[in-house]
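J.: These are the structures in question, set out in turn.
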Structure P
Amino acid sequence: MGGGSSIGASNANISQEQANRRDKLIKKRTLEQMRDAKKVNKEKRIREMVATSNQDEIGLVYLNAGQGDATIVRLPNGKVMVVDCNNDNSPENIAEYLKKAGIKKIDYLVITHPHYDHMSGMKEIADNFEVGEVWVTIYERQKDSESKESYEKYKECYKDSLKQLHRKGAKVRVPTAKNKPVVKEGKTEIKVLGPSNNSQGKNEDIHEESIALQIRFGKTSFMFTGDTTNQGLDRIRNYYDIKNTTVWHASHHGSREGANEEALKEAKPKYTVIPVGKGNYHHHPHEEAKKIYKENTERKVYRTDEGNIGFRFNSNSECTELQE
């Protein structure tokens, strides 16, 4: 009898252990499902910032585009602007993202400069979307000063895609810096602050030719700097009003060569976004740059290698929604 009772107790203990393991597994799976659902919902909310339009708001999504740039802007009038379109080694493919957001037409496609990490998605965009205007810089890369592979990428992705977009009806524009808005509708103004008309096409450094944009919506303003150099940002600071910037796009992926402290002090942005790739071999963002952005940003500095960042703002520079 005694032996039988002992065996029964042992079986009961094993059953209880199994039950505990089962409960832990169920709890773990439930938590994972909750985390997954939360992540899916967050990404849906971010995507909706450019999937839908509101005449009283402007929406932006800074994509996790690896060591490159890709930003989507939904203007209050419903039009869509894409600023750069890297999809090379990018966690987010910008063309697929635009499709998921239900976007079929890009009204303004801005290629700040023809480096692969800013324009590698051009062919896919040309193949899949109607594009109203393409804004480009005049800089021409020279075959004899580049590797064969690099030049072929430039030709196929940039030059050939530009021709394709033009054939399909896109207007190609080469805007230069001026105080007059390139686009003006209601409370929305878009200005090009770089490159300078006096120097365009005369620089040896392609980054000196990078397009820099300012979008204003009432009291709300956004700076897109591409890979503008510290010298270029000095000129912008000296000639244009960049005070009270709402969101500052960090130049050149957080390089020290685009973290102009005087320009940041002048702009004093509420938020800064650094478009950067995880574990990149340039070691971006540089420590000096991170310090400058942190000290001169009112609220928070974001990095795209930590995920997509979505904003909605009204015309009073108030953030109505933020998903990070």
Structure Q
Amino acid sequence: MFKYIMKRLFLMIPVIVGISFILFLIMDLTPGDPARAILGDYATQEQIAALREEMGLNDNFFVRYFRYAVNAVQGDFGKSYRTSVPVVEEIYARFPATLQVAFQAIMLSILLGVPIGVVSAVRQYSAIDIVSIATALIFTSIPAFWFGLMLILLFSLKLGWLPAVGADSWKHFIMPSVTLAAAQLATTIRMTRSTMLEVIRQDYIRTAMAKGATRRCVIFKHALRNALLPVVTVLGIGFGNLLGGALIVESVFGISGLGTLMVNSVKSKDAPMLVASVMFAALVGSLVNLGVDVLYTYIDPRVKIQYLRRAKS
């Protein structure tokens, strides 16, 4: 298992390098001059030319990327063109807010989606099943920005229970987490329901029932455990998407997170900040996927045997 994990960590290196190269190339091809963005519209051509020379922007693209890659390996991702603050410090300052929103959203989808999906599958075609499917379809169809605005109108403006914008206390994260969890909750409900329906129709489930096992034991010990693998996969991918897709929620609720940082970097053509931010998000997403694969082994021991065979081969 250790060899498999190390192999996966090693395979992350070309992924991160490829992402950095593509982003660096895209930022180089997009119109705009970082030197002019830094100095402002009233800067003279001499000042802009001097700053470009100082920043090394006149060098060849491959020279600039190689210099950036060498510095990045040493832990130096450069400074932001907009704020002149080291990129790493800016990311570390913004990421906790995004992580908190995404973590609370994924936990909410797990705590609600899995039980609702199980009950919906066990009581197929019942009123609970119909309501859960309808709710999942509604949450899937609702745009995140509209849902967030409706929550603000209800709980902030009309009822006054929760703050509308900011990230100063735990109350500020309730509505953003609910907004971000809506679509993921719907996916979790549908995936849990479909996998549970497939599992409970298997022969070994009927055999366990015929041998006198209680319904609760069959559902939670045998059926749910075998149905969790696809659900865990969806949750792992969903958590990575929540980390990278929290932009709309951060904009609606005024949270200074990683998503807004990326957008501002694109607008100002802040290449060091954008490349480092996306690389960091990709690294976190890759680690989450690796964690999901490791979690498979605790859910289903057969998966662990397959990993051991791969490591030996």
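J.: From which structure (P, Q) was distance in nm of label points 7 Å out along Cα→Cβ at positions 60 and 92 calculated, if the value obtained is 1.3?
T.: Numbers: P: 1.3; Q: 3.6.
For distance in nm of label points 7 Å out along Cα→Cβ at positions 60 and 92, the value 1.3 is produced by structure P.
J.: To which of P, Q does the computed value 5, 21, 25, 23, 16, 7, 3, 1, 0 (P(r) over Cα pairs in 10 Å bins from 0, in percent) belong? Don't skip to the answer; put the middle values down first.
T.: Working: P: 6, 25, 33, 18, 6, 4, 4, 3, 2, 0, 0; Q: 5, 21, 25, 23, 16, 7, 3, 1, 0.
For P(r) over Cα pairs in 10 Å bins from 0, in percent, the value 5, 21, 25, 23, 16, 7, 3, 1, 0 is produced by structure Q.
J.: For relative contact order in percent (Cα under 8 Å, 6 or more apart), which of P, Q scores largest?
T.: Numbers: P: 16; Q: 27.
Going through P, Q one by one, relative contact order in percent (Cα under 8 Å, 6 or more apart) peaks for structure Q.
J.: Looking at structures P, Q, which one was helix-only ellipticity at 222 nm (-39500 (n - 2.57) for each DSSP H run of 4 or more, over all residues; to 500) calculated from, given that it came out as -24500?
T.: Details: P: -10500; Q: -24500.
For helix-only ellipticity at 222 nm (-39500 (n - 2.57) for each DSSP H run of 4 or more, over all residues; to 500), the value -24500 is produced by structure Q.
Any read-out appearing in this document is the output of simple, stated calculations on the displayed coordinates, not a laboratory observation. These numbers were taken from a predicted model, which means no experiment stands behind them. Cβ atoms are built from the backbone, for glycine too; each structure is taken alone.
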